[in-house]
Structure P
Amino acid sequence: MGLLIYRNEACIVINKFAGELSEHPVISDESLFGEMLPEEIYPVHRLDQPVTGCQLIACSKSASAFLGNAFSQPGLVDKKYWAIIEKRSSIINNPIFNSKEGELFHWIEVNHKKNRSYAYREKHSKDSKQAHLRYSITGELDNYLMMEISLITGRHHQIRAQLSCEGIYIKGDLKYGAKRSEKGGGIRLHAYSLSFPNPLSREDEIKVKTFPPFMDTLWENFVI
């Protein structure tokens, strides 16, 4: 169950667990706010099924429309992720490893039958959509790199597809090139920060951060 980490009258933010579907969130810890959750809720955006972290849910149709519009406009929503990257030759020899921070631009196409996205450096077809993210390498271990990612656009499997196109593989993400799976079927990609306009006061901004639902020594390298 996703853990309830923020709530006002218009919206909820949960810390989604790996394996849960964003379209049908199951929320625990209702007692955190001392009242029951609304009968109808409306997921505003989606996280990939194996990804954990901040997911925004509207509590009414009007809030859903307001927040959905905010997500569609550049600069109104800020989404940051933590990723644990396999350290192998494909990234050690990549300029990304030497620059430590930068931006990635690709064109993405989605194969819905395979539930997989493909990233290309040039426009590949009329169905290709531009994808943009910013990254910084924040730490290094013997076998892994710690990467922080700001998602500028919101494409299907965007981070996973863009990194894979550059020979960069998220730990546990077999679909996009990782060597081995993670226990429980998740991957080491976590939406740790979300900022968005407040539906109750359009001049205000709500900022939420959360650690992965199950911290371990690898995740702790982001917060030490």
Structure Q
Amino acid sequence: MASPGVTYHARQYQTPYRSTVALHAWLKSLDCFRERERIVDICCGMGGPMAYFAAQEPHCSFFGIDRDADLVAKADLPENARIEQGDLYELENYRGKFDGILNLQTLSWLPDVEKPLCALCELTPKWIALTSLFYDGPLNTIIQVTESDSGKTHNYNVYSIPLVRNILASYGFTEFISTQFEIDVDLPPTTNLMGTYTEKLADGRRLQFSGPLLMPWHFVYARK
């Protein structure tokens, strides 16, 4: 039986998540997928979002890096994409090799935001695209979730968009755009743990929750 982590990633190959489809459309509108662009998805898991992007943009090349050897081995990618095992904090050999960086659904599960952002910037890309839990004001919220039965802990941090903008600006990224992702389908609760579900507001908009937490998903894009 596949582990929950593998199942989560594998589902994207059958039906890309709405956030993946929306992010691609948003980045397309920002002219990210130019001819022969070399794009790396760092912390890509099994490569589901990258596979979707690569299929939509056959004139670009995609490369994925993830530290989980099991997920990397199970990737099923188009011809213009490939994946290798690697660590976010050990990327020296990839410096200068990519035009654009994707880092999706990762930052909020790390204990801080500055160290991973600096690791991405030091690859010297032309642009960076991020998805994570962000807040529009000058506040970081550090959240640790503990499963009472197993004792496992997870970060669900919400990081400050102004802080992220300042870090990227220090590496020469002069253009910065962020937008809140609003899901367009209903998601029912799946478990009594941290499964994602939606609640619809009176105006038709949906809020995403995971367990007891509101999930303020944002897309961020920065270009030099």
Subject >> At a computed 26, 21, 19 (semi-axes √(5λ) of the Cα gyration tensor in Å), which of P, Q >> reply: Q
Subject >> Comparison of P, Q by FRET efficiency 1/(1 + (r/R0)^6) of positions 57 and 97 (r between Cβ atoms, R0 = 30 Å, to 0.05) - largest value held by >> reply: Q
Subject >> Structures P, Q, by relative contact order in percent (Cα under 8 Å, 6 or more apart): label with the highest value >> reply: P
Subject >> Structures P, Q, by Kirkwood radius over Cα pairs in Å, for residues 41-112 alone: label with the highest value >> reply: P
**OP:** For the read-out distance in nm of label points 7 Å out along Cα→Cβ at positions 161 and 193, a value of 2.6 was computed from one structure; give its label from P, Q.
**Re:** P
Subject >> Source structure (of P, Q) for helix-only ellipticity at 222 nm (-39500 (n - 2.57) for each DSSP H run of 4 or more, over all residues; to 500), computed value -7000 >> reply: Q
Original post:
If mean count of other Cβ atoms within 10 Å over residues 9-16 comes out at 23.0 when worked out from the coordinates, which of P, Q was used?
Top reply: P
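Every number in this text was worked out from the coordinates using simple rules, so none of it is lab data. Computed from a predicted model, the values in this text were never measured in an experiment. Cβ atoms are built from the backbone, for glycine too; each structure is taken alone.
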